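Several structures are given next for inspection.
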Structure 1
Amino acid sequence: MYDLESYQFSKEFEVGSFQVHPNGKLRLDSLADFFQEIAWRHADSDDFGRNLMKENLIWVLSKFDIKATSLPSWGAPIQVYTAGRGVDKLIAFREFLITDLKGNALASAMSSWVLLNTETKKLERPAQVLPAALFDPNLKPDWQPERIRISGELSFEDELTVRYSDLDLNNHVNNTSYIRWVEDFLKSNQIDAKNVLINYLAECKLGDKVKLSLWENESNFQIQGKVEDRAVFLAETLR
């Protein structure tokens, strides 16, 4: 059971026709879009979102653990919640929740982020710049996204090219583009995913050729994305 009062910010949205699969259910990358949007809205509500860019600081998503119990359909009104869940050295945590308007939980997520100085390419300690109203450094999350370790048997490989529509404001591949790649790759192998854990390992750029590999074991399916010999992301979904 979720304590809605523990979330610091929320906003009502409606699922659009462009955000769903042919079956009318919300896509995982669109779910992640809602999470990303509410994070921006929350940061900007405290005048602490786009202002970071003026200081040559950007948030870089490290891990994202998304769990969906009942994906909403086209036209459904939803309430999206978020809250900062503390800081552990170089890692800041943010939690998300989506409910229907009756308060029934539909999906949740926990994310971990690092703060990168775009000039020095060094990581900054979030506690030094974050307002306590957003990320109280004394808080600790109830759960943390885990580190993925590839295991099992390699069953399928494919390749994609990073396109202009994959990029974000920082000219890097958008966090949600990776999730779209994962969902499409799984679906091409007749695998439906409601949950996805993703580890972001390195940046992708326009024109990169990303080799996707599917690994299978008894408990889950795992996807590795590599550019040449460099791993750029790992993802997994439960069977």
Structure 2
Amino acid sequence: MFDPFLKQLHTSIRIHGGQLIPVPEGLANCVSINGKGTIKSWLWQVSGFRRWRVTRLDAGDSLQVLNSVAYPDYNNDQPILGIDLLWFGRTKKLVAVLDFQPLVQDQHYFDRHFKGLIGLHNRFPELSREKTMRAFDPQKYFSPWLLFCRGGFEQANKSLPIAYKAFLDCYWDLEEKSMKGTSEIEPLEVRRLQTSYDIYSAERDPAHGLFVSLFGKSWSDRFLNEFLFPGSLHNQTSEMFDH
């Protein structure tokens, strides 16, 4: 279902000079315990970003997933890119989340970074109606203009591909403008905010339970902390010293 989206994302990253770098040992791919599912991940080195990760889960008719998160360099306070696409083949249900995830919930920050996403939000009303984020506080690390859809086959094959391309183009435009401008949040604070994002996300990641059921707890815990949200390890280290 999402292979064309994966190819488009990787092509887009390469066009912007991205180079593949090693994923932590043992986490680049894994076959599920029942042998019916596979998960593959990639890590990219991209100018202007300190980390860009991509994951593709193929569990057949049960579930298809494409996930990607891009963290800008600490000297750039632009939002984190977040992509989550899920397809439940047996019920023909789509869940899509595309967002510029803000470091702070501040009107001035929104004015600086979100004009493009606001335009997409208005352009694709079918992907802008539902705001229910069950596992996360939508006022924390999601923007008011996220593209969020619970749909079916029609959305997955018609509106989503168009919105997805426009979303990627819009984020690259934002990155170009941000690099030409001046970051208003100090690099040390950007680092703290990105670390807080990882800690918050790791604590609430709704996919972790699924990964445990498919790939086992040991591998899934490593995948969560070492690949998906490595900043969460800072929290664990702090807790060790606190005790």
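Values quoted throughout were computed directly from the atomic coordinates according to the rules given, and no laboratory measurement underlies them. Just so you know, these numbers come straight off a predicted model, no measurement behind them. Cβ atoms are built from the backbone, for glycine too; each structure is taken alone.
Here are some notes:
- Top of 1, 2 by FRET efficiency 1/(1 + (r/R0)^6) of positions 14 and 102 (r between Cβ atoms, R0 = 30 Å, to 0.05), largest first: 1
- With helix-only ellipticity at 222 nm (-39500 (n - 2.57) for each DSSP H run of 4 or more, over all residues; to 500) derived as -12000, matching label from 1, 2: 2
- In this comparison of 1, 2, the computed figure 3.2 for distance in nm of label points 7 Å out along Cα→Cβ at positions 182 and 230 is attributed to 2.
- For Cα Rg over 2.2 N^0.38 Å, for residues 142-205 alone computed as 1.50, the structure of 1, 2 it came from: 2
- Comparison of 1, 2 - label where FRET efficiency 1/(1 + (r/R0)^6) of positions 94 and 174 (r between Cβ atoms, R0 = 30 Å, to 0.05) is highest: 1
- Once FRET efficiency 1/(1 + (r/R0)^6) of positions 86 and 190 (r between Cβ atoms, R0 = 35 Å, to 0.05) is computed for every structure in 1, 2, the highest value turns out to be that of 2.
- Each of the structures 1, 2 was assessed by percent of Cα pairs over 20 Å apart, for residues 54-149 alone; the largest value belongs to 1.
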